[in-house]
Each structure stands twice: as C-alpha cells, then as structure tokens.
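**Student:** In structure tokens below, several structures.
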Structure 1
Amino acid sequence: MADPVAWTFVEKGWAVVSSDGETVGTIASVDGDEELDIFDGIEVRRGADILSTPKYVASEHVGAIEVGTVHLTVDAEGYASLDDER
C-alpha cells in the first residue's frame with residue numbers, strides 16, 4: 001500500500017475500493033469541514049457513470065486513503081447494503 005494521505009487531499013474521480021479489493025466506484029465528492037478538520041464522509045459514483053446518483057458513505061466506513069484510492073472498511077456486499085446515512 002502506498003503512503004497514506006489526509007482526507008483533505010481526496011479528489012473527484014479517485015477509485016473507491018471495498019475491503020475485499022473490489023472497486024465499487026469513484027469519488028463524486030468529499031463531505032467535511034476543512035477548517036475544523038472534520039471528515040463526514042464521501043459520495044461514491046458507480047464506475048464511470050457520471051449520470052448515476054452518488055451513494056453516501058459515512059466516515060466510519062472509510063479506511064486508509066492513499067493517492068488515487070480510498071479504501072473502505074466494509075466489503076463489496078456490505079457497501080451495497082449501506083443505506084444513505086446522511
């Protein structure tokens with residue numbers, strides 16, 4: 001695994017990977033307050049489908065972040081079953 005980076009470095013289009021190694025989508029946006037360093041979560045777009053509705057993933061389901069990839073702490077099945085947690 002590459003060196004970790006802070007949530008504030010995450011960019012739109014980065015890969016989102018489940019804990020079992022499956023790419024579940026790409027970053028649509030990152031939610032948080034940079035001034036207070038509060039990370040709320042990410043919105044994940046399915047694959048490269050820019051017309052799909054992003055799925056919100058709360059920060060407690062986000063694991064390691066490295067340049068280009070955000071790793072989740074849930075497997076692909078767990079990701080699929082996450083409700084919109086906002």
Structure 2
Amino acid sequence: MKQFMVVCTFRPNTVNEDVTAMIPEEIAQVRILEEEGVLKGVRVSVARDKVFLDVISNDTEGAEATVRRLPMSKWWDLDTYQIAMPS
C-alpha cells in the first residue's frame with residue numbers, strides 16, 4: 001500500500017449552507033474510512049476552500065475512489081499525489 005495526499009478544492013459556487021448541513025454525514029463517513037485504515041488524516045483550509053486528505057491505497061485510482069466515498073466529494077475537484085514518508 002502507498003500513501004497519497006489528495007487535495008480537494010471546492011468548486012466555485014458551492015453553497016456554504018449545503019456544506020454545513022452535510023458535516024454530520026461527512027464526519028460519520030470519515031470515521032468509517034479511518035476504521036477501514038484507508039483514511040489517515042483530514043485537514044481543512046477554510047480560507048483556501050480546500051480539504052487535504054491522507055489516503056492509503058495501491059494506486060491513484062483507488063485513492064480517488066476512497067475520497068469519492070465522502071459525501072462532500074460531489075463538490076470537489078481532486079488533485080492526487082503519491083507521497084513518501086520521511087525516513
């Protein structure tokens with residue numbers, strides 16, 4: 001398994017109230033993915049309209065498939081990078 005950083009950018013014209021209403025559902029799904037061991041971290045930059053996800057997968061497609069399981073992903077454009085942990 002490899003580690004990926006998936007940078008999720010909210011698309012223009014995303015309605016903040018819709019995002020806020022979905023937070024409980026998003027948190028529940030994050031916990032499920034963490035329990036499965038495929039999601040290792042979530043960081044949010046409200047000022048930049050971005051979410052940074054640490055994902056474990058065999059490949060880029062699998063990492064993005066994991067992210068697409070999150071409810072808010074319907075509002076995101078994804079940039080996915082395989083990363084190496086410092087030794």
Structure 3
Amino acid sequence: MNQFSKYTIEERVRWGDVDAARIIFYGAYIRFFEFAETELFRAVGLPYGRMFDELDVWLPRAHLECDFRRAAELDDLLEVSVYVGRVGTKS
C-alpha cells in the first residue's frame with residue numbers, strides 16, 4: 001500500500017450511535033472515520049501505540065470530508081474509506 005492508497009472498512013451502526021428514531025447522530029460519523037484511520041495505520045504496520053509511544057508521531061486532522069447519500073440508521077452497514085493525502089516534514 002503506498003501513501004495515497006485508499007483503505008476501506010465496513011462497520012455497522014450500533015445502538016449508541018443513534019437517536020430514538022434510530023437515525024445516526026451526525027457526530028457519530030467521526031468515530032467511524034477514526035475506526036478506518038486506525039485500521040489503515042495498523043495495516044501498514046504502524047498501530048497507534050507504536051506511533052505515539054515509540055515514534056512520537058501524532059495525527060492532527062487538517063481536513064475531514066463526508067458525502068451523505070442518506071441518513072444512516074440502526075444496523076446499517078457503512079463503508080468508510082480513508083487515505084493519506086500528503087506526508088509533510090513539519091506537520
């Protein structure tokens with residue numbers, strides 16, 4: 001996987017992600033993005049524990065983008081894709 005390859009996970013919407021109408025809270029999407037990011041780095045041999053503790057690398061977010069086709073609901077299977085868009089030397 002090169003630095004610009006897209007990495008995709010599938011994850012279900014759980015009870016804690018939804019309101020009484022069983023529709024996802026918009027803020028919950030960010031948690032799914034984090035799941036995908038975590039798995040992307042794990043797939044290339046850099047689990048968070050190693051990056052933070054051994055390499056002193058932190059992951060500031062400069063941009064987050066989401067295309068909504070419809071509101072996700074309880075038990076929907078979401079496909080979440082992430083990629084590294086740029087690797088810098090100072091940030």
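Bear in mind these aren't lab numbers, they're just calculated from the coordinates by the rules spelled out. Keep in mind that this is a model prediction, so the values were computed, not measured. Cβ atoms are built from the backbone, for glycine too; each structure is taken alone.
**Student:** Suppose helix-only ellipticity at 222 nm (-39500 (n - 2.57) for each DSSP H run of 4 or more, over all residues; to 500) works out to -11000; of 1, 2, 3, which structure was it derived from? List each step's numbers first, then the result.
**Tutor:** Numbers: 1: -1500; 2: -11000; 3: -6000.
Derived from 2, not from the others.
**Student:** A value of 3.3 was derived for distance in nm of label points 7 Å out along Cα→Cβ at positions 21 and 53; which structure in 1, 2, 3 was it taken from?
**Tutor:** Values: 1: 3.3; 2: 2.2; 3: 4.4.
The correct label is 1.
**Student:** Once relative contact order in percent (Cα under 8 Å, 6 or more apart) is calculated for all of 1, 2, 3, which comes out largest?
**Tutor:** Numbers: 1: 32; 2: 50; 3: 56.
Across 1, 2, 3, relative contact order in percent (Cα under 8 Å, 6 or more apart) peaks for 3.
**Student:** Using distance in nm of label points 7 Å out along Cα→Cβ at positions 13 and 45, single out the structure from 1, 2, 3 with the greatest value. Walk me through the intermediate numbers first.
**Tutor:** Values: 1: 1.0; 2: 2.5; 3: 3.9.
When distance in nm of label points 7 Å out along Cα→Cβ at positions 13 and 45 is calculated for 1, 2, 3, structure 3 comes out on top.
**Student:** Also, quick follow-up: One of 1, 2, 3 was used to compute percent of Cα pairs over 15 Å apart, and the result was 65. Which label is that? Before the final figure, lay out each step's value.
**Tutor:** Values: 1: 52; 2: 56; 3: 65.
The read-out comes from structure 3.
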